[in-house]
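Just so it is clear, none of the values below were taken in a lab; they were calculated from the coordinates. Because the structure is a prediction, the values reported are computed rather than measured. Cβ atoms are built from the backbone, for glycine too; each structure is taken alone.
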Structure I
Amino acid sequence: MLLKLERGFEKFANIIGGITAIVIVLMILNVFYDVVMRYLFKSGNIAMQEMEWHLFSIVILLGVSYTLKEDGHVRVDLIYDRLTEKKKAIINMIGVITFIFPISLLIVFGSLDFVHEAYAFNEVSGDPGGLTHRWLIKSMIPISFVLLMVTSIGYFIKNLNIYLGLHHIPEHKFEEKKADK
């Protein structure tokens with residue numbers, strides 16, 4: 001049951017990763033267009049330049065959830081790497097409960113007024129020819145942290161499965177390396 005639940009959350013995180021990959025490609029194409037127009041044709045477009053940082057923001061905000069699924073976040077590996085898989089799982093579960101969830105909730109509820117205000121005043125770019133509907137990019141802040149909370153539930157379940165011994169993982173990376181020799 002827990003393994004099926006974990007796979008469901010992993011599929012959800014993979015969808016977020018796929019969307020992030022598509023946005024990265026769009027951002028690359030946008031930057032390429034902007035550079036070609038600026039340096040070959042001596043022409044620029046404020047909206048396209050603003051779209052670069054909008055897309056970059058989406059990559060970062062959505063990428064946080066996928067990075068958690070891939071266990072790619074920065075941590076103090078000096079201590080963490082020497083622990084058993086069960087101890088790592090405990091640390092990861094405590095991290096979800098004490099850090100990810102409270103901070104995510106704080107950001108979600110703290111940013112809702114920020115987004116609502118941008119929507120209510122129909123906030124637009126301050127630059128002539130810039131993008132309109134600035135609330136769309138600002139709404140990615142609470143959305144991304146809701147997605148982070150969802151993927152952190154899957155991360156918690158994954159680590160619970162490791163702790164319960166439902167995953168076959170070598171107990172210590174050093175033991176795995178010794179066995180290879």
Structure II
Amino acid sequence: MNTTSFTEEILAELNQTLTLIDDTEAEKLVTGILQAEKIFVAGGGRSGFMAKAFVMRMMHVGLDAYVVGETVTPNLEPDDIFIVGSGSGETQSLAAMTEKAKDIGALVVAITINPQSAIGSLADITIEIPAQAKADGASGKSIQPMGSLFEQSLLLFYDAVILRFMDKKGLESDTMYGRHANLE
């Protein structure tokens with residue numbers, strides 16, 4: 001198979017996976033973001049990179065959003081939302097953060113392959129992305145290695161959430177440029 005054939009396979013996998021996300025839960029997430037004072041997003045490894053991209057877009061649309069673990073991240077409070085992306089839903093450091101966010105009283109959102117996981121079971125809102133788990137290469141769900149399908153789906157889902165937020169607020173892409181970095 002050549003490179004462009006792999007691209008076609010990846011796109012087909014993404015399309016199949018993303019169409020299975022429960023829109024009711026996705027709308028709850030958008031509503032939670034609209035109602036939150038501050039938004040905190042966490043993820044480990046490549047899921048953490050997707051979290052950073054999501055927070056960047058939220059900043060561009062004027063939201064008070066933070067990546068958990070950065071030195072400039074403020075404290076989480078009860079009127080905030082905590083969003084955690086974890087394929088397995090079992091990453092210990094993320095589970096500990098999720099438990100603490102729940103104890104504080106923030107709205108907790110889990111985006112995961114495994115809604116019955118430790119993180120999923122703590123969440124107020126659970127978005128299931130039915131992709132292949134990192135250690136489940138024999139599942140046949142993806143030709144891609146490890147958690148690539150989940151991580152790519154996570155990024156596209158986050159972008160769709162931004163578009164839905166913009167739609168609800170009547171924002172255009174042009175409004176984002178005013179908040180784009182200008183010290184580059």
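Of the structures I, II, report the one carrying the highest value of mean count of other Cβ atoms within 10 Å over residues 1-8.
Details: I: 12.4; II: 8.9.
The structure with the largest value is I.
Work out which structure the value -25000 belongs to, where helix-only ellipticity at 222 nm (-39500 (n - 2.57) for each DSSP H run of 4 or more, over all residues; to 500) was derived from one of I, II. Attributed to the structure labelled I. Work out which structure the value 33 belongs to, where relative contact order in percent (Cα under 8 Å, 6 or more apart) was derived from one of I, II. Source structure: I.
Please state which of the structures I, II yields 1, 8, 16, 21, 20, 15, 10, 6, 2, 0, 0 when P(r) over Cα pairs in 5 Å bins from 0, in percent is computed from it. Walk me through the numbers on the way to the answer.
Numbers: I: 1, 7, 12, 15, 15, 13, 11, 8, 7, 5, 4, 2, 0, 0; II: 1, 8, 16, 21, 20, 15, 10, 6, 2, 0, 0.
Label of the originating structure: II.
Once mean count of other Cβ atoms within 10 Å over residues 81-88 is computed for every structure in I, II, the highest value turns out to be that of II. When distance in nm of label points 7 Å out along Cα→Cβ at positions 33 and 57 is calculated for each of structures I, II, structure I gives the greatest result.
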